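Multiple structures are listed underneath, in structure tokens.
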Structure I
Amino acid sequence: MSETCDLADRTCEPCKGGVPPLTPDEIAPLAAELSDGWSVVDDHHLRKPYAFDDFAGALAFVNAVGGLAEREGHHPDFELAWGKVVITMWTHKIDGLAEADFVMAAKIDRIRT
């Protein structure tokens with residue numbers, strides 16, 4: 001597992017739009033800093049499944065990540081089911097990945113560990 005503290009200690013900088021999404025060459029080193037389980041899908045978004053023992057644990061995780069998302073101003077998509085949460089994230093204003101997506105991913109992992 002890669003060390004995520006450097007990314008997780010950063011602040012999500014809101015994207016104002018008008019900038020290009022990260023290129024594959026820019027994505028690779030950021031993705032390497034994330035913990036196991038995160039996938040870069042089509043150089044467009046990040047995705048990670050999390051497993052839980054029950055629905056209550058999964059829901060509590062979604063609520064905790066929701067609070068973080070509000071504080072950071074960066075909001076992932078959630079799939080919530082019994083014993084499972086899947087997080088998908090990209091920067092909507094640029095329709096692709098920005099550094100803030102990787103920062104948020106690292107922060108989310110801190111909640112789960």
Structure II
Amino acid sequence: MAYVVTETCIKCKYTDCVDVCPVDCFHEGPNMLVIDPDECIDCTLCVAECPVEAIFAEDDVPIEQREFIAINAELSGKWPQITERKEGPADADEWAKQKDKKNLLER
């Protein structure tokens with residue numbers, strides 16, 4: 001079972017989770033992060049570091065967010081790996097409160 005980054009990360013893209021990942025399984029896209037399910041070792045460290053609670057164990061992903069399991073698998077194979085924390089977007093705090101952002105995902 002891998003961990004999954006869900007819709008809440010879109011346009012927030014905080015990278016606190018990246019710093020604690022012992023296997024560097026995060027990949028960075030234009031406006032969100034994803035986890036490579038083949039690299040994730042289920043350590044749970046990233047979950048507590050995410051300030052917007054966007055990361056879930058695969059079995060715990062809310063039903064309305066289930067499509068992000070496949071999105072993480074797909075995009076982790078396309079996007080570059082990120083191994084160090086970066087500053088988030090200037091408007092990340094504003095986007096963190098927004099719901100229904102899937103249509104804003106930039107691939």
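Assign the value -12000, calculated as helix-only ellipticity at 222 nm (-39500 (n - 2.57) for each DSSP H run of 4 or more, over all residues; to 500), to the correct structure from I, II.
Of the structures listed, the value fits I.
Given a computed value of 23, 15, 13 for semi-axes √(5λ) of the Cα gyration tensor in Å, which structure among I, II does it belong to? Spell out each step's value before the answer.
Numbers: I: 23, 15, 13; II: 18, 16, 13.
Answer for the origin of the read-out: I.
Given a value of 11.7 for Kirkwood radius over Cα pairs in Å, for residues 22-77 alone, point me to the structure among I, II it was derived from. Provide the component values of the computation, followed by the final result.
Working: I: 13.1; II: 11.7.
This figure was derived from II.
Can you say which of I, II returns 38 when relative contact order in percent (Cα under 8 Å, 6 or more apart) is computed?
On the way: I: 38; II: 45.
Answer by label: I.
Every number here is computed from the coordinates shown, using simple stated rules; none is lab data. Computed from a prediction, not measured in an experiment: that's the story for all the values here.
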